[in-house]
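In the part that follows, the structures are each spelled out as structure tokens.
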Structure I
Amino acid sequence: MTDNAGRRTIGIVLNGVTGRMGYRQHLVRSLLAIRDDGGLPLPDGTVVWPEPVLVGRNERKLAEIAERHGLSDWTTDLHAALERDDVEIYFDALTTQRREKAIRQAIDAGKHIYTEKPLAMDLAGAQELARAAEAAGVRNGVVADKIFLPGLRKLKRLVDGGFFGRVLSVRAEFGYWVFEGDWQSAQRPSWNYRAEDGGGVVLDMFPHWHYVLENLFGPVRAVQATIRTHIPRRWDENGDEYAATADDAAYAIFELDDGLVAQFNSSWCVRVFRDELVEFQVDGTHGSAVAGLRRCRAQSRAATPMPVWNPDAPPSVDARGDWAEVPDNEHFDNGFRVQWERFLRHVVADEPFPWDFAAAARGVQLAELGLRAATEGRRIEIPELT
């Protein structure tokens, strides 16, 4: 609905908003931040005004969030929320196990859909949702927040500018120590460590790595991986001990076109000795770069020093000091908000949004084949989806 002042109000069901990501990144730092700035302006002068409808299972938490932010529209009845004519978008931040059913409800209700990843528990479920959304003619998208981080946006600038020459390899280190929950509370929910609930670092992170690699360097052609459950016993939110049935670490090699090899370590059982919680090193014939969440540093071919292996003498090269900082050159807003704005413009103004359900299905496929490669102990080529 567009009023006389040119403000286009768009109702958005936010399901799972009582969770950490749904609340902090999607409600507060994205949609409410857009409202705080007066809405999202479009080139034709229209201003998109997101109107959240909070949905969840806990009435008390929903009421507290609504009161805290001056909102009044909340319910525990998803079906009723999806039946409303003033709601156009459904957003899903549920646990992976519950996501597929809820998204199917939204498709059947004719709502446009934006969701956290992974899209589904397995490839078959993801493809079915992609086909259903296409048949229903609803716009659809999946969160791809990593490529909107300042560090990776600067890294993409280097890629697009031809800085690397021919890219040879990508190496990524991701993770941190997630406390077991016995003597110090865990900083991730317990379902993340139960395979039966959709947990596991592979299903959580491989879809991320897929869109990062696809966006920066091209399609992933093959995968091999070793996975582990390093911590077999953990304690949940109530202090009860449980068996960790999902993988908490994955060590993977992804193969791309032109011989490019990507090595990614993903772990919730590693103590951080790096500048940021995730870092990507890209090495090419003409230069290298290291990008994190916010920073990106580069070293060109001409500025590369000549290290010499000599264990009997102190290092002759300042290996970390010889890298140049890649400048911001622009303002970087919250990555989740940036992608929300892209999706809103996709729905309202028909602007392109490449991170759709079909792209998300490819990410689920990579996770599924990564788990299979680890189980079978072999390299698996990735077929193109149809």
Structure II
Amino acid sequence: MQSNNDIYKEIRPYNDDEVSGAITRLVNDKEFINAILNYRFPQLSGVFGWLLTPLIKRFLISKWSNIKTVDDVQRQIAKYMHATIDHSCDGVSFSGLDKLDPKQSYLFVSNHRDIAMDPAMVNWCLYNNGFNTVRIAIGDNLLKKPCATELMRLNKSFIVKRSAKAPREMMKALGLLSSYIAHSLETGNSIWIAQKEGRAKDGNDKTDPAILKMFYMDGRKQKLEFSDYMSTLNIVPVAISYENDPCDVAKAKELYQKQTEGSYEKGEFEDIESIIQGIVGQKRRIHVSFGDVIGSGFDTPESLADEIDRQITANYHLFPANYIAAGLTDSSVNDAEVAKFNEKLADLPEGVVSILKQMYAIPAQKKQQ
């Protein structure tokens, strides 16, 4: 049960006793029902929307009637993930989990290529290997709609308040976040967080030391040295690689526009479209590499960031597209793979092609260094 002194209430995921209320709110959320209508029945949603709405509501109420706890939600999501992987991937592989303990909580610091699929793939590997699923850090920029907030908090997501701009408000939000992460780990709950704010759209995975400084805020409050405190968090770097990124062309076009025009204005629903494209788009093969737990010996956020980057680069699984884009030879590269990669580039402007190639080439080039 939720205590009266619930200091994390504004940012934490829902507890078991809040699941039913959140599901009721979702089923009665017009925007949520309309989104399902437009996605599942685009031809009928306009004219027959009024007719389909009560049917969808009834279907959801019956489908979700047995979901009473956070674990029930995770089991339901595992079913969706199974179907998603079947339809949009050619298989998921993983490495490094054998070095981790299912009874231990970890702070998974991951490279970030896809808004929804990155934490979902980490969870998929953990869930199918006897580990508990993670609590997921998610920026409040993705929670502009009430139904998005409900869905994310039902799925063990906690909120990173990026919209806080005033220095005092920002420090307060970061302090609470740092304390919440420590509290989660102490109570046996693993965490997934991206190594930097936003996706690595250019393919260059790099840890932002500011994230590590945020982790340390709780340690500083306890007057602990940086190295000592950080070693208590059980940080595990994670490298996720997609053979094909369904959002690659959109990312390349955005970067090209920034390059040529100096800025890029996001559309109102762009993040949501990226999420949907990332989930349903063809990813071919996916590999998730879990690194080694980082111990003490890193005295500054910068040296710790370098170690996370070192592990992510070393563990990143390369696919044929990475070698082709980097102009490197590998036994996995054949004529069919080259043709497939060239087909992707065929109708794109030259500037976009060069960025897209770079996106796939960088992980291979970094391994050569």
Structure III
Amino acid sequence: MPQPAAAVVDSSEDRAGGTHAGSEFAPLLREVRHRGLLEYRRAWYARTIAANALALAAAVTGLFLIGDSWWALLLAPPLAVLCARTAFIGHDAGHAQITGSRAAGRVIGLIHGNLLLGLSYSWWNTKHNRHHANPNHIDKDPDVAADVLVFTAGQAGTRTGLRRRITRHQAWFFFPLTLLEGVALKVHSFRDLRRQPPRVRALEGALLLTHLVGCAALLLTCLSPGRALAFAALHQALFGLHLGLAFAPNHKGMEMPDPHGERWGHLRRQVLTSRNIRGGVLTDWFLGGLNYQIEHHLFPSMPRPHLRRAQLLVRAHCRKLGIPYAETGLVDSYRQALRHLHDVGEPLRTR
């Protein structure tokens, strides 16, 4: 069976990058391929997509059945969880994990991103691929660029005004800020339309508008304006929180490459900057497979159900080479991430 295109990028990128590249990553890649862990799992994804679609339909049906009542707000939390599942499917489509057809993958991504979530597939893919290429690199990874939060002492030192006051205690603000993430993703998606080519802009913009109009029509059909607004606010806040809980443990507090230091090869660049979360089936489901962050970064096109199997190979390979392999529990991962944010703001608190 042909391998995903991203799997080829993994090996070619490693040969080109750093002194450790060929000797460290190539044997692991050969073993992963030999075991068929880069082969597609179309049936698994078909079942996952179908189950998610049915669950979303059930939640919408529940809104109609409950009608204009405050009890309808009880559906906001499960709907937020289902929207996070939808985001995970779109994420996997963007990494070519679901199918070898680029066109089919894009259709899946547009449906699950633009149409169902109001999140631009093109914007997310561009941003996320830059992150994967240089995780935690202060000059190249958009996820650690200075914004409301900062991730290095150098970034903290340039803060002024309100942002400086936020940085002093940014660890306390992290999870409250994730409550706004659902709305922020929609705003970024619309803003990015200006960057996109005309044909892409027209398609993605139309799908984003369809999402907003469809959601408004659904809520206002089932609920009074006040209850509809309360439902939307609660749903978006919990959706943002869920995404924050899924993404926060992955890289915060891990190694940040020195822009002027040694250039790491693919293996070290991905392993040293990533953190795995221990757990079982429930953790895999709740975090959408992102708890295997190391394996996902090493093999971004690897189908989600293969990540657990690949973990045994990657952990053993890192142990053999003496490369630290970060793995911790879910609660401790948040502690480490928040500790890093707290330490970055320390100089501003002591001046």
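Tell me which of I, II, III gives 1.7 when you compute distance in nm of label points 7 Å out along Cα→Cβ at positions 202 and 234. The read-out comes from structure I. A value of -8500 was computed for helix-only ellipticity at 222 nm (-39500 (n - 2.57) for each DSSP H run of 4 or more, over all residues; to 500); which of I, II, III is the source structure? Source structure: I. When distance in nm of label points 7 Å out along Cα→Cβ at positions 34 and 66 is compared over structures I, II, III, which one is greatest? Sorting by distance in nm of label points 7 Å out along Cα→Cβ at positions 34 and 66 in descending order puts III first.
No lab work stands behind these numbers, since they all come straight from the coordinates. It should be emphasised that the depicted structure is a prediction, and the values quoted were computed from it without experimental measurement. Cβ atoms are built from the backbone, for glycine too; each structure is taken alone.
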